[in-house]
Structure formats: structure tokens, C-alpha cells
Structure 1
Amino acid sequence: MCCILNGMSRIPDEDKRRRILQVSLEAFGELGYKRTTIKCIADRAGIAPGSIYTYFHDKDALFLCAITEIWDRFSEAAQEAAGNQQIPYRRRAETLFQIAENLMRRSHTLLTGIFSVPERRDLLRKNLDKTCRSLLPFFEEGRALGLAFVGTEPSFMFYQLKIVLSGVLWVLALVDGPGFEAELQQVRTAWNRELDKLAP
């Protein structure tokens with residue numbers, strides 16, 4: 001749980017903390033970091049601005065917790081989608097892509113904010129490592145079915161996966177509007193082409 005308290009004497013309420021975090025995800029996602037204010041988040045959550053400081057030290061701490069929350073949600077959903085080997089690989093791969101695509105649409109502004117501030121890139125790196133490690137067994141299974149990877153060494157496959165994912169995130173962070181949708185469509189097309197090569 002990402003909760004950064006400032007030491008004030010109020011007793012934290014978990015439901016309120018979750019509401020603040022959810023509203024901040026939406027606000028940061030819509031407005032970006034610079035235009036999102038604590039007052040904006042408080043107004044959307046229906047609480048006093050000072051209440052946010054019971055749970056989060058400042059806007060930056062709230063932003064970092066929001067990013068962590070997004071990665072955690074994605075990782076959990078991705079694990080669930082990829083893990084059930086009773087479901088055909090292709091269907092799991094398509095579901096995994098859909099989860100990632102939906103997340104990118106909702107979190108594009110947040111992603112841009114991560115890449116634009118050097119101090120936040122470490123958070124991206126850590127979460128990317130964690131995500132790639134958790135998805136590596138799924139992609140090893142895919143390699144056995146025909147997904148293109150160079151070599152069979154798991155550590156090398158991990159870095160290939162990390163390079164591809166970080167490259168896709170970087171490219172998507174650089175574009176807005178129609179350009180974003182066009183890039184996302186190119187990624188989807190490339191992914192589907194690769195899935196078409198899989199053994200039945």
C-alpha cells in the first residue's frame with residue numbers, strides 16, 4: 001500500500017485514502033501533473049484540501065502513489081490474464097494487450113509526466129522491471145509457440161521484453177491525440193502479426 005502520511009494526528013480512513021487515490025488517478029490522467037492541484041483533487045473527492053495531507057505528504061507523493069497504483073493494477077490484471085493456461089495462448093495474449101491498451105488510454109498523461117521528470121524515471125524503471133519479471137513466464141511460453149525472441153536464455157529474454165515495452169511506452173508518451181491512436185494502432189498491428197505466427 002502506498003500511503004505517505006505527514007505525521008498529523010488525524011486517524012486515516014482507508015476508504016477515504018482509496019477515494020483520494022482514485023480521484024487523483026483520474027485528475028492526473030486528464031490534466032497532467034502541472035495542472036492538477038490538491039484543491040482540484042479534493043473538490044473531486046468531496047473533501048477538504050487539508051484532508052489529503054493526512055494521507056499524502058504533498059502532490060508529488062500523491063502522484064508517485066498514483067503511478068504505483070496504476071502499475072500494481074496493471075500487473076495484477078496482466079498476471080490474471082496471462083496466467084490461466086487452460087485458456088488458449090492467443091486469447092490470453094489478446095486480453096493482455098487489451099488490458100495494456102486500455103491502461104495506456106486512461107494513463108497517457110501520467111506516462112508523459114513520468115518521462116518528462118528525471119526523478120520519476122527511476123520509478124518507471126523499477127515498475128518496468130517488476131512487470132517484465134512477472135510476464136516473463138508468459139513470454140517464455142509464447143516463445144515455445146513461435147513468438148520471436150533471440151536466444152533462449154531467460155535473462156536475455158527479460159531484457160528483450162524490457163527493451164520492447166520501454167520503447168513502446170516511450171513512443172506513446174511522445175505523441176498526443178490522433179498521433180497517439182495511430183501509434184497504438186501500429187503496436188496493435190505488429191502484436192497481431194506476431195500472434196498470427198504462433199503454432200495452433
Structure 2
Amino acid sequence: MSPSRRRAAVTEGTTTRDGLIQAALHLFHERGYNAASVQDIVSEAGVPKGTFYNYFDSKEALAIEVSDVFYPRLGSMLVLEGSTSPSRRLRQYFHAILKELQRFDYLRGCLVGNFASEITDATPALKKRVAEHLDEAARRMSVVVEQGQKAGEITSDVAAMDLARFLLNSLYGAILVSKAETTDRPMKLFLRLAFEPLLLQRRKA
């Protein structure tokens with residue numbers, strides 16, 4: 001069974017609550033928020049539907065919990081401090097995301113990005129949490145961008161936070177299109193046309 005099709009059923013040593021979170025993480029990643037029903041989630045977890053509401057008030061509440069589990073994993077892929085240069089750490093981060101897309105045969109995108117493309121005013125709590133995660137992602141990336149600017153690796157023509165938001169917006173778009181096309185071409189275009197031109201060494205070459 002491929003990684004993208006692995007069933008997220010509750011097993012011995014896994015709590016029902018954790019099983020529901022993992023099942024939802026799997027389904028939200030592949031199908032999106034709107035296409036994954038509560039019935040789909042409990043079937044994936046292998047528990048009765050009535051059990052769901054013992055742990056979560058709604059699908060929206062579960063989605064918030066799932067995003068809180070997923071975001072730290074994603075955030076930790078970008079190293080804020082390290083022995084390697086800031087531009088190298090950014091490049092490693094982008095390549096790590098590309099490898100994750102490839103690992104799941106492009107069936108999964110960025111969970112927070114998927115939510116951002118679907119949520120409406122009908123899910124205000126989830127909308128607020130996604131905005132918080134996106135802001136935190138931009139803040140973290142701006143730290144590394146600013147380090148690169150101070151090191152003379154990244155252009156200082158634009159503020160670090162603005163560059164971070166531009167890179168993330170471009171990245172999320174590339175991830176969505178990679179998922180739709182099931183190819184790495186959008187990600188490679190992102191690296192070549194959005195990221196690489198910001199590097200001063202490349203300009204001098």
C-alpha cells in the first residue's frame with residue numbers, strides 16, 4: 001500500500017481522539033476540507049460516527065486541531081538558526097517540501113494552504129486559525145530572509161517580511177498547481193523564477 005493510501009485506523013496504543021486527528025489529517029490533505037465529511041473521517045479512523053462528537057463539537061473544531069498538529073511539523077522544516085547559510089536553509093526548506101510532494105505522489109498539498117483556498121465566513125474559527133498559521137509562517141521565514149540580507153546573500157531592496165510573504169504566496173500557489181498537475185514543474189518554476197532571482201550571488205554570477 002502506498003504512503004498516500006495508508007489507512008489511519010485507530011490501533012492499539014492510539015487513543016480514539018488521536019486516531020480521529022490522524023484520519024482527518026490524511027483526508028483533509030488529500031481531499032480538502034469540504035470534500036471530507038465526518039462520516040469519511042470516522043470510517044477512515046474505524047470508529048462509530050457517534051464517537052466523533054465525544055471528542056469534537058464539529059468538523060471545523062477538528063480541522064483547527066489538525067492544523068495545530070500539522071503546522072509545527074511544517075514550521076520545523078525551516079531551520080531558523082544553523083551552521084549553514086540563510087539562503088541554503090531556505091533552499092533546503094523548499095526542497096524538503098518538494099520531496100514531501102513527491103513522497104505522496106502529489107496527492108497532498110500544504111494542509112494550511114488547502115484550508116486557505118477553501119474556507120469561507122461559514123467557518124470563522126478555522127478561518128482565523130489559518131490566518132494565524134500563515135502569519136506565523138511569514139514571521140519565521142522573514143527571520144531567515146533578514147539573516148540572508150544582513151549576510152549579503154539576499155537582496156535588501158524589499159523588506160524581509162514583504163519578501164517572506166511573497167515567497168510563501170508563490171510557494172503555496174506552486175504547491176496547489178503541483179497537486180493539480182501531479183508534477184514537480186510548478187515547484188521547479190517557483191525555485192527558478194521566484195526564489196533564485198532574490199539571491200545576490202546569483203545576480204553577480
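Observations on the structure shown:
- Identity of the structure behind -20500 (criterion: helix-only ellipticity at 222 nm (-39500 (n - 2.57) for each DSSP H run of 4 or more, over all residues; to 500), calculated), options 1, 2: 2
- With P(r) over Cα pairs in 10 Å bins from 0, in percent, for residues 118-181 alone derived as 21, 37, 31, 11, 1, matching label from 1, 2: 2
Since every read-out is calculated from the coordinates, none of them should be taken as a lab result. Because the structure is a prediction, the values reported are computed rather than measured.
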